[in-house]
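Values quoted throughout were computed directly from the atomic coordinates according to the rules given, and no laboratory measurement underlies them. These numbers come from a predicted model, not from an experiment. Cβ atoms are built from the backbone, for glycine too; each structure is taken alone.
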Structure 1
């Protein structure tokens, strides 16, 4: 495998997720094909910036978004940093590259009412899939965890005594998140149904399909889309929007930004601050009601 040393580095040393590593590898393979066809190079170590710029122009001309182009270039940057680190090149061809400008997308969270309507739909769930789906929605909304983190949950990650759940985030960083009593109640019901699944074979994954296999990305996405399509007219409905709603609703209720950062598993406050724009309406209301000069 052409990029195996690099992918091993990402997986073992940088602790990137397999999904991310696959995406990086595909980007590198497309770029490698490009320089072979256009410049007849046999190795990416001989690439210069003009070749990179030509690829960028080619990508833009295919009609893909600037965001997608920037992501692909990010893969190249990481690869060339690896080549520098391992002394395979003396300088990176991307040293002077500037990312393409992109429009900032406003992620519109679900309203509290929309979330409550979904939970009402699931209130009477009384079979394995219904209770599991309810638990998935409640876990997303009450913890703000990512889709991959939900899929990776193990039975041992839940402490019913401490009323917490351990989440393994990006780059294998663990965080402990409190669980609401309502979530623990759903969890208890779910575990009863789970224990009765045929062919369970001692699986340690918390969330399973009806056949006893671990849940997977498209299933999770389908579940969230299915229920929120019944209560919301928003264009985008996904697990990430539920994570977004979790953060926004906490901030709207006065939670400290740093506390929300820890719950989300963000490395810096800058990542968490993207959620604050949704709270400006609440801030204006607080300001209007609290400022002593407001009535003057």
Structure 2
């Protein structure tokens, strides 16, 4: 269950905006985290898009280097122009609770924004396990890690996670690659790929992981299918200290959060627009 890193990416800055575009981007990032601030930031992003029509932009955002693709992945362009609105409570949790020698698990890593944020706070003895089955965004994850010098801190798993070993069909959302799902909710003409999958416990065993400080999971509706069998089979010593779980209709209807609170000793710390944040009692 491993994958070699790709060739070294083009140097950071290859796709930087011209000076005026960078100033507009900094203005967008500096707006307050209010309704009016969001409107102002989005206006700046719209101006930059019209002026430069760039699909790829290199920039340093809140201490991490990112090579963001603007046209086919919502999370990348949100983080680039509006980091003050991007999962702020979740990132504060990572900053405060992830030890330098900790273990961060990113299930559904996408282009790596959570992985990058966690890697920024890890030391040489820390480790991030990043699971991403979609080859297109996995290449972006690898590129972003290389641009930051984080490659040695991260082990990338190029498979999916499910309740049993096997295969599943991943339906690709061409307009938002981060929204690709095992549930066909996109246009009927959307493409699909076959993905190998393994139970989470097997992946962690293969990686020789015996503790987890923080787990983040965003796999477009399959969270309960992964986490219930994991918690029902592993020793309690492997339960994560904190979890960030996508706040979706599928998760709410599955009863997963109540199950974790009632049976597995977690408390709900906060519900954000995008996620549930839980901590071990």
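To which of 1, 2 does the computed value -11000 (helix-only ellipticity at 222 nm (-39500 (n - 2.57) for each DSSP H run of 4 or more, over all residues; to 500)) belong?
That value comes from structure 2.
If you rank structures 1, 2 by distance in nm of label points 7 Å out along Cα→Cβ at positions 18 and 42, which sits at the top with the largest value?
Largest calculated value belongs to 1.
Which structure, out of 1, 2, was volume of the Cα convex hull per residue in Å³ derived from, given a value of 196?
Of the structures listed, the value fits 1.
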